[in-house]
Structure 1
Amino acid sequence: MTSIVHVISSLTTGGAEMSLLRLCREQVKRYNKVTVISLQPQSELYQQFINANVKVVCLNMTNAGQVFSTLLALRNAIKKASPDIVHSWMYYSNFLVSLACTGFPQPVIWAVRRTEVPAKSIFSRMFMKSCALLSHFAPSRVCYNAHAGIKAHEGFGYARAKSVFIANGFDFESAAEQVVDRLELRSRQGLDNNVPVVLCVARWHLDKGQDLLIEALSIVKQDFDTVKLVLVGRGCDINNSAVSSQLEKFSVGDNVILVGEQLPVEPWFGMADLYCMPSRTEGFPNALVEAMALDLPCVATDVGDVATIVDEGVYLVEPEPQALAQAIISQLARSQQQRLINARKAGAKIRKRFAITEITENYDKLYRKVLESL
């Protein structure tokens, strides 16, 4: 195999996009040509793909009215790239790629990145049923990054015989190099070394549970009145009215530091005493894995595949404020040395299991198996 095309909806900063970027950085070392086609215009990660020597094609789709012209442009872009395999990421890309590649000899692999099937509205349910039906005919394999996702999608009608699990991969060495000294970053935020700092990295969304964490903070500060919660991610800023209302409702405005989206995000891990993932639902928790790999003590909700991923060394609780608060209080009550003993053991396991080199090899094996079956 010498050439691959990845197709994804956009190059915005998100879990799937970052996973693809890390994969592509490794694949350019192995293949003659790696191409990424974005259905939407250039976005934040565009230049990082270019810097990684990945050829990027943006189709500039901005609304549903362009779907047919985008479909034609996608077909032409794939034909021009002439890859050995087409690997699509997320629902809309999976659907459009399957139509665009009709009659092409290249096998198609779908990537599904959700744990739960998003079928709450009539339109979304009809679309997801169409994807489920198409999964029996169009892709050679459907690749999931969470076992919980496999169960949910197969239960919804996705082809069982085509399911494959491959976890997300990480470049842990590069991440560690970007971590800023604890005191340096704290000083930028006006914090001394003794202030307990809890970090959460995620875009602001109900699924991500920052509202649960803010309510939990109102309980935590009764025991640790100087505690600071640092929220990093798109929408985690004072201009977001939903954030402002939560801070006011629970009277924790002085205890929360909002920094919005940050690239790279790794420096922020260095300032924290504890990482917290308060998600209501989760597929593969990228930021949690990154925190663990940096030997940061963690608290997380027991949702999706989290329990099988973290294995040990993490406080797992139900996604509700009281449980989160008690876990955070329990961790902060321990000495830094006590917290680090378990965190370092867990970090060593994480770095071994999810190294990008190992995950890329898993994709290589999948690609070879698909090509050999033609």
Structure 2
Amino acid sequence: MIEIKSKKPLSSRILTFVFIALHLSPCYGQVKENGGKEENATKNQTTVLKQNTTFPQIHTNLNGMVREFVRTMYQDTKGNYWFGTNGNGIIRYDGQTLETITIEGINSYMRVIEIVEDKAGNVWFGTSDGLIKYDGKKFTTFSKKEGLQGEDEEIWGLTIDKSGLIWVGATGGVSHFDGEKFMPFSFPDSMVENPQHMLSDKLVFKIIEDKSGTIWLVTDGNGIFKYNKGEFTHLTNKNGLTDNNTADILEDKQGNIWIGTFYGGISKFNGKTYTNFTKDGIIKGVETGGFYEDSKGNIWFTAENVGVYKYDGTNFTLYTTENGLTSNLVLSIFEDNKGQLWFGTWQGLCIFDGEKFVNASDKEPWTN
């Protein structure tokens, strides 16, 4: 059991992390290591899946395939929709078939936390069972056998930099992955005072590369590290960071860095100064994250159990259950090739039609 020390009672987003990290029921069985082994995916299709859900599903849960919630969503360059679930693995819609992907030797109840695509069109999944690659024909898994660090194989942070190098943030530390093996990436020893690690003192929740080529690494309770050409800068609450317990990060098209935290709300960093919209009373809720910038340049993010905010460059607009959200706790935000905005909540998938949130099945019947 992980002990979480908190400045305040556990609220929705912290509970989400605890839930994701610890919620493994006995029926899940044992995780099997499948390092580097290539397997053809088999399709696990059922017309109607009669499984119990952890939360009441008001909107679609992908024909019963999602027992808990969708943690991340992505549409690749070929148009395939990918849904990374919390406890039900990978779900794909290829334009004809909605299916759960089963990979031999991999726990079918794995959690999928990140999905990215490289320049060659390979789709990569950061999961509780390690790193998975889909090349359009087969799935290949990489984990401890290839050098993934730590006692378990869970990956949270995942990004591909401009050179094609894959950055992996796992519970055992950060690694570089060159397509064949993991190479440990070392941090400076600097640590904030009284760090409040939630899962691991080596874990990095999020990794991004900004326009200048600087890598930003959002740690579990130790602020943010910036890395560029061998040089590190440690951002903490001592030099402007709102909160050392950072949760999410985004660079917008203007080059601003948006930072979501567990205890300090949301802030924007323009390279010189931080603007804390929560402290200024503009944003409600101290736990923020789930950033997404849509094709129009709007910045979307969630605020603990408050709802979803949209920032249009001037004003913030709050959307809640009164606007059609099934829940004011949103786990994932994503825009598809049609310009539709999807929202994954504890109680199903919504699509925003420009004014309100509707059941995703109303817009995309294949999700029903």
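What follows is calculated from the coordinates using simple rules that are stated; it is not laboratory data. What you see is a predicted model; the values in this text were computed from it and never measured. Cβ atoms are built from the backbone, for glycine too; each structure is taken alone.
Brief remarks follow.
- Highest-scoring label, criterion being distance in nm of label points 7 Å out along Cα→Cβ at positions 122 and 250, among 1, 2: 1
- Looking across 1, 2, the calculation of distance in nm of label points 7 Å out along Cα→Cβ at positions 226 and 346 that yields 3.7 traces back to 2.
- Structure from which 3.1 was derived, distance in nm of label points 7 Å out along Cα→Cβ at positions 234 and 282, options 1, 2: 2
- Structure from which -1000 was derived, helix-only ellipticity at 222 nm (-39500 (n - 2.57) for each DSSP H run of 4 or more, over all residues; to 500), options 1, 2: 2
- Identity of the structure behind 5.1 (criterion: distance in nm of label points 7 Å out along Cα→Cβ at positions 58 and 338, calculated), options 1, 2: 1
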